[in-house]
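> The structures considered in this document are given below.
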Structure P
Amino acid sequence: MTSSLPLIITLGYVAIAMVIGLRARGGRSMSSLEEWGVAGRSMGPVTLYLLIAAGSVSAYTFMGAPGWAYAKGIPVFYVAIYLAYLALVAWYFGPKVWAFGERFGHVTQASAIADRYQSPALGALAALVMSVGSVAYAVLQTIGSAYILFVMSGGRIPIWAGVILVLSCIAVYLYASGQRAIGKTNAFQGVLMLIVAWCIGLWATHSATGSWSFGAVFARLQREHPEFLTLPGASGDMSFAFWTTSILVSMVSFMPPVWTQWMSASSARTIRRSATWLPTYYLVILPMVVVGFIGIFSLPELARADTVALEYAMQHLPALLVGLLGAGTLAASMSSCEPFLHSVALTCSRDVLQPALKLSDRQAGRLARWLLFPLMALVVAPLAIAEPGNLVMILLIGLGFASQVLPAFVGMFLWPRATRAGVAAGILAGFVITVAFTTLWPHPLGIHAGFWGLLVNLPLFVLVSRVTTPTEAAVVERFFRIAAPWRYRSVARRSSSLTPATAGAAPVSARREEP
């Protein structure tokens, strides 16, 4: 395709995203951590819905998902289970996280961990471990963004230049507007992705089969390549054990940007409403998976599976749709890259450097904004330019590291007896195992490295917690009045029946509603 229209449309999207991100500030001062970090806890249900939805589908939608459908087949639908679970997690845990932030002043995930266990050091450890997973995710999205610009320009914009262009754009509007920029750009990007995905999916289906129905694609696939429609898939390199443990690891990874998004809501009810709608957005993935299946019989000799949607579009679709696909893919990449870069800068400033250097909140807020630039220039950009691995595997490796912070959340929502020593021991042991089973002995027995980490992490967490001093009772009660209010309602009822003289104090906790 020699038309310059696809590149014009794609670069036009970059310009629009820049304008939206800069205007999102709306004249507000970004000097405080709460304003820059969680948008002053002001986002409404529609913005929050699109923020969470667009942030969770990422470059996976337009590159990873079609690529896995093309190379492996049905294993691609692991994401349907994972994303459905995310909606349930948001509905149940999101309001509790919001209440923690609103009542206790948390602005990051790690600050909530530090408060629950009364240990800034543990908060810093959680922040650093989570940052490894977050950086992996940001690298994934940056690779996707740069590759789109490379393809749309016919190779005139090399990968390294695309990485610099995209990261520079994101850095400018994140510095200026923080979480508000993420909310506004993700709202625009979310709508754009939904429209583009269905236009491309339907047009590609009609181009390949003469029908507008996806059923025609699956019928042809069943006749010609039935191995793509059964587990463990056609490639034979993904065992049932790896597929299953990848889902489990993804499900228990409370990534920092999701936590920050929940705390950005205007109320607990806003989160519940957004989470209830969330599964409707994930239909965006289906048409792009179908494009990957079309590539199986239309592009049988493709060298790189992640490019199947782009290659098919450039060979078979009009230039306008190719440009929209470029813009949609870039939107998917940037909408997920933004919150991860933001969360790493925010948590490193708030939870690592602020306590270490004894900074004020204003100083920490200013530092968080400036940290964006070295983070992108010295970490994300070099890794993205090196293009490590395929996109989905980078995502799964990042989630494996993030899942090792699970004990901290068990102790925050489920188990009051958890201790800081138990959490730290579990995280460190799980992290070491995950590193070893990612680099030295990749995924032994076909089981995800992060799952192996959890098999060591969780028992050690319980054992050490049992033999070490628990957190002060008043702190635990403060958290569990929000996380598990039924515990205190039952205590209040028992107290009322056993000691009538003190019954007047009991209704305070009994009347406490779950957020």
Structure Q
Amino acid sequence: MGAVMKAPALSRRELVWVALAALLWLAWSAGLRPLELPDEGRYVGVAWEGLRSGQWLVPLLNGEPFFHKPPLFYWITEASLTLFGSSALAARTAPLLGGWMAALSLWWLLRRWSGPALARVALMVLLAMPLTLLGSQYANLDMLVAGCVSATVCLAADALLRRQQGLPWQRVLVAAHAVAGLGVLAKGLIGFVLPGLIVMIWLAWRRRWRDLPVLFWPPGLLVMVAVASPWYVAMQMRFPEFLHFFFVVQHFERFSGGGFNNAMPFWFFPAVLLVASLPALPWLVLGHLGTRPRDREDDHGLLSLMGVWLVTVVVFFSLPQSKLVGYILPAVPPLAALVALAWQRLQPATPRMRLWGWVSLGLSAAVSVGAVIALTVSPLRTTRALAEDLRSQRHAGEPVFMLNRFDYDLPMYAGLDAPVWVQSDWDTEDPMARDNWRKELAETRHFSPTGENRHLVNEAAMLKAMCAAPVSWLVASTRDVPAHPWLTRVEPVSTHRGLSLWRLAPAQLPCGAQG
């Protein structure tokens, strides 16, 4: 961005130090707090099911096929849990890799085409932003797909710039398509639609019409298909309704329709970025809006790329009614680059302005660290303590039941060797009426070989199964106990955060009433 320049050659030592520093910053606190419910527990729980069952190809939720998301997150998490054990840090490997990929790809692109100074500042700004640190330590798919999108955009832009300069570009473009294929395995069509949209709008903005066909270079497309398609083909061959459910229901209906959680107004994501980047806002205003037009010359087109990237992501995710904070993570790298450019433009100013630049960077990092510490000291929803009590006292083969709830993280923390029996009013209440845990469990029945999930039971079936076992374990909220008189007569083994655990023998249950 700025005058045409040739960046100094990248040494292996520089690459190693940058990569190591970025990884250490993102990972140092990732294992401090327990998994948060529902999202972290859900996705890590699916990965745990893969380890427990030995079934790595079909994602399982409590023993049944679960096709809300593709498998890349689960595969990475299963590998990490296998290598490093059932820890929170191991469970967060996938988002850590996503954040790391986003940071390194942005740094690499800027270093090559704008020089080491701007690349370092952009990397520091990106790593200091609260959304980057928190997103990289939150075990869901958002940061993983943000990393794939960021790397695809940066690789594609580098390939196009290389081609314009008469340099070898084919391998870089193949790499861009390969990462786009990983993005499809991370979260479906968005893995190539979003980065493709960003790059095409960028080329159109610069009137580089003749470069548009390069994005559809056949060898690259073949690589993307080879990476992304085998799993989808395998699932469709095994489950005839898979493609309709995954793409129509989970993609198009979720994007265009209502009835899903977290309905937010159109301005939600601009507000999130505004609040999350407050220390950097003065530099954006002073460095860009306060710059004379002739100082905005962008010889490589990277300034316009960052602007198009930022706006495209914000608009794209603002269209659906359902909005979660993590969806906006692909917009954070270009925002960091724009802040870094603004800061660079202001560097010749007074020492006081330079000092305030470093102060704003420090404030942003302090907010990030403070948020991590706050979540560690006061975790939100988790069953870790209760699950550890269950793990220490339960013997193999003893069934576990949940009363009108399903805590996604409990099977992993308790090391369960079989699915949990989940009691609810499955037949008298429509589980599809609300977008919650009941709907997710009920949807697995569509892909069960028998068309039903035998672990979803009413109270009578639960008591019958408990009476048939020498010892059973029950997890329930303390507020639900009065509705079950037979449970009020038994003292729980432990209680944590309003959740209780019981060890039950048939003599403590109304087994005679079950016939």
Structure R
Amino acid sequence: MRRLRLKKLDRKDLLATFRWPSPRWFNLATDTVDRWAKVKPGDLALLEPGGRKATYAQLSLLSMKWAVVLRAYGVSPGDRVAILFPQGLEAALAHLATYRIGAIALPLSVLFGSEAVRYRLEHGEARVLLADREALEPLEGAIPDGVKIIPKEALWTLAEKAIPDPKPHPTQPSDPAILIYTSGTTGKPKGALLPHGTLIGHFPGFYLYSNFPRRPATYWSPADWAWMGGLMDVLFPALYYGFTVIAYRAKRFDPEEALWLMEHFGVTHTFLFPTALKMLRSLGAIRGKRLRLRSIHSGGEPLGEELQAWAQENLGLPVNEFYGQTEANLLVGNSFSIYPIRPGSMGLPYPGHEVVVLREDGSLAEPGELGEIALKTPDPVAFLGYWKNPEATQAKFLGPYLLTGDLATVDDEGYLWFKGRKDDLIKSAGYRISPFEVEEVLLTHPGVAMVGVVGLPDPERGEKVVAFVKLRPGYLPSPGLTEELKTLVRSKVGHHAYPREVRFVEELPLTPTGKIQRFRLRTLAQEAKKNGEVSG
């Protein structure tokens, strides 16, 4: 397949000339590292801050050997290979080796607890678990019988003796490659099955939010490789284009460490979710750092106008916000080098993706009308279905449209404006209130470091707006500050949307990808009510 490269045209010409590649065969290992191993074998593919590194030739050879080891353990095409490694060389090799033999990667975060790991291994029917011993220690008793554990030491020892087999299992773009369990707010997580060709569907978004990258380029993100953000927004697109990836993720994001890492290793492109940017902002003015960034990308939660302005002033360039989800990633976003960013908007649909806003009856919403974001299929980025859950798969579609469950409006120019998850939207006294709109305003207060807004039951209004606020150092909770925050929302959003309660917290519950866990905020509020706690 010819490598897809987009020319830096204006958006109208880009849309008119874009065509999806349609290769007969495509594999996430051979069409990434193997290609570059042949033409640029000495180019650096992976670098760990601790000193380990691998060229494209080394990644290719080592992954061939790891594939031989997996076959020796009885792994066949279609089998699930669970991967429990932190971001690093072993994680990359485990993925590449799995794809080479036509098996399906089941990535697991090292932050998962025992119940989360057991459920995914059992439901995904994993055949083997490739794991770091340190990650296994807290999971004693969580590994189901029948799942063979292969620690990294054994993988390296056996790989040293293995004779590499350069012939991969032939895979088509539609063949399954990855099984990622989505972190739903209710019920058990669902396993989204993604094909090898999902990477093809990521190319337009990757190219545009990277501001049309050119070699040499160095990518880094704290996004976990157990999720789509780390795998398909950073690692595999970067390997496809022959770039260098810094492989490092701390157990807890440290903004000062992140700045040092980007400066020391000359990072040119970084994906930082909004929570990470908020933590960087908490350091104050950071101008003067010798950063070499050519693009900053963000997704997972709305960025907001205030955070966008801070990033541009302190990091040296605008942030290209993007939107997607595990089942259909990188659908919409910004690329400030070819079209203007509208602060607060998530951007425009990327070339090749037909993204619309639908009413509940499936008709197209008018500009400014609230509706559900949907992707018209077929589309190479779309998932194949939920693992062992045909009912949930069917419910995900309305005719040819893949429904995201996210609400938005679209303006006259086609920009999309995120309003919230369908189950997060606050319905108060007849109004439909976006929690993100309230959060964005509260973040403009100099004392607010982070905030999460939810709706809680109210006998008069149906639901009331409640804000959970983490303060910056030097600020203390007080009735006066509570009233300041309420007044701020009244003046900026409206009287209908101001928080009837403000609860000050030390930390906000976050997912491993940095999203606020609103369902946990609701639970905390319910527990506080039972205990008779009162807030302003």
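Every number here is computed from the coordinates shown, using simple stated rules; none is lab data. Note that the structure is a prediction, hence the values are computed from the model and not measured. Cβ atoms are built from the backbone, for glycine too; each structure is taken alone.
> Here helix-only ellipticity at 222 nm (-39500 (n - 2.57) for each DSSP H run of 4 or more, over all residues; to 500) was calculated and came to -24000; which of the structures P, Q, R was it taken from?
Numbers: P: -24000; Q: -17000; R: -8000.
The read-out was computed on structure P.
> Output the label of whichever structure in P, Q, R has the greatest value of relative contact order in percent (Cα under 8 Å, 6 or more apart).
P
> Next question, about the same structure. Once FRET efficiency 1/(1 + (r/R0)^6) of positions 200 and 376 (r between Cβ atoms, R0 = 35 Å, to 0.05) is calculated for every structure in P, Q, R, which label goes with the largest value?
Comparing P, Q, R, the top value of FRET efficiency 1/(1 + (r/R0)^6) of positions 200 and 376 (r between Cβ atoms, R0 = 35 Å, to 0.05) belongs to R.
> Consider the structures P, Q, R: one of them gives 23.4, 85 for Rg and Dmax of the Cα atoms in Å as calculated from the coordinates. Say which.
That value comes from structure P.
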